[in-house]
Structure 1
Amino acid sequence: MLSLEHSKEMEKILSLLKNYISGKKIAKEMGISRTSVCRKIEKLRNMGYEIESKKGVGYKLISKPDIPYPHEIKPKTKIIGKNIFYFKNLSSTNEFARKMVQKGAKEGTVIIAEEQTEGRGRKGRKWFSPPGGLWFSIILYPSLPPEKGGLLMMASSVSIVDSLADIGINAGIKWPNDILIGKKKVCGILMEMEASLNKINFAIVGIGINVYNKLHPSLENASTLQKFINKKISRISLIKSILEKFDENYQKLLEGDYESIGKKWISLSLTIGKELEIKEGNIEIKGKAIGIDENGFLLVKGREKIHRIMSGDVIIK
């Protein structure tokens, strides 16, 4: 595990390695032994950093890996991403986040896994999460009434689509939790929350993005971001952008600016204006998506009435 707090020393060594520097000088700057310097250089190499060593000259950082280590992301935010934890392997970032909530984790804490062995989507469906994607969860304690919980997912989906637009990828949002490019799913959002009568006790926003990871052969309707752009995508830059934009949108929700989030979501929606078939358990609703209400519920005009839909599997006709 790596956290921002634990990686401060690593960050300092990397800053020293921008130019050739001797092991002796590193030891003096860091206040550690030469042996410790060698161990730390080797650790960085094992983490994917390319570090050149020349006899009589010293060490120099040649390249960094595109791995979302906390000290590489460092988002400029007020709440989200002040605490970041990176794991090479986790069963589920959402499950780990829930355990951290029980231990009193700070609001805005982000848990990232290079790989999830038991990643899941809505209704417990398995989410294939190999290395090369972005799999992360965000812990929030929003001062919002429970009925506004769906707006958190809308704020996160808007943040993701805007971040993709910044790197030249045109994506849209399929209600309730999918990000699509054309008809291919590249991202899913799983929000879990606990609430009392008048407030949300906590919310965990889990995000899975196919960046340049392998896809399971069974995922015919899925794709990766890399297939839609010619240049190499930086996972570090992408997650940093998402956290910063989500932080801004989260601030808007806390300030009661629900309308701007809703309007932005509608502008990016692939669902509004379309004929739909929605299934939730034994219930099946057919109609046209005409908008969302003040709480983010989907409004579907059926034959006899307008339905307010909180969740469900959507088929766009």
Structure 2
Amino acid sequence: MLEYLPVPLIMIGSLAYAWWRRAYLTQVTVIALFFIFLYVFIPLWMGNPVADRVIDAYTFSSSRIGDIGYAHTIVTSMFMHAMPMHLISNVLILYLIGLPLEERIGTKRWGALFIAGGIAGTLMYFVFDMSSTAYLLGASGAIFGLGGALLILYPNDRIPMLLGPIFSMRAPVWAAVGIMAAWETVLVYLQTGDGTAHTAHLGGFACGLFLAPVLVRKTEMRKTKELDLGVLRSMAFGPEDARMLEKVENETEPDVRRAWLEFFLKEAARCPKCRRRLGESYAKDGKNPAEAGPIICACGESYDIRR
């Protein structure tokens, strides 16, 4: 029984670490995928029969959809990968798509989209191949879910485009993700028997398209009051802080600008009077200083960053 514990422990431990360290879930997920791959598939290559049992326990198969003992595989299968290149290609795309999305919508919404996309992809695969006894494994459906979310929320943002093993120049999301989704649609239509679950990719993608606008409300920053950049500049005491504030000033996308402002106020801004980090005042209650009205320092000073 002990051989089954590491996989869920790695998954749960990764979530706990991301929460404790406030780390990007994209990066933590990448590390978790590598650890699970090393734990399961290195023994498999060495001929250890325990690896076969672990793979069977955590990988989805359409033929046992009604077996409650395998219900968890609809989630755990997205953390399993078949071969090194399968893992590496998924990790690269996850990083290119996932990180910019998480920076904009936050870790909790990112996690919800990742899991929902993976589940939707698995269910789509089941609908198209209900009698299959083959294993379905990999994070592709979840990654396509993130791609669909990035496309619907930020179509004009620019990300590096991956063409096979080649990195192209940065391209708009609508091109980079749109081409990827269009190609998957063609492969599903042609019913390509290449061993890849293209229907799962489209299921995850559709989930991201429809779920992202629900989870992420496209609200603009207050229109009645503009940021008082003079007050904000008085809170920046170093070159790194000033460069961070420049991103707030120059960003035109409201959601991204709000995210940079929140990051600046929590991590960089200091009280002009006592030099204390203003983020300390909001660390305990969890409020967003960018939306909490006047910024109040622990020393008692209050700063209105809008005019």
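The numbers here are math on the coordinates, done by the rules we state, and not lab data. Bear in mind the structure is a predicted one, so any value in this text is a computation, not a measurement. Cβ atoms are built from the backbone, for glycine too; each structure is taken alone.
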Highest-scoring structure on volume of the Cα convex hull per residue in Å³ (candidates 1, 2) is 2
If Rg and Dmax of the Cα atoms in Å, for residues 31-142 alone comes out at 14.5, 44 when worked out from the coordinates, which of 1, 2 was used?
-> 2
Given structures 1, 2, which gives the highest value for mean count of other Cβ atoms within 10 Å over residues 55-62?
-> 2
helix-only ellipticity at 222 nm (-39500 (n - 2.57) for each DSSP H run of 4 or more, over all residues; to 500) was computed and gave -19000; which structure, 1, 2, did it come from?
-> 2
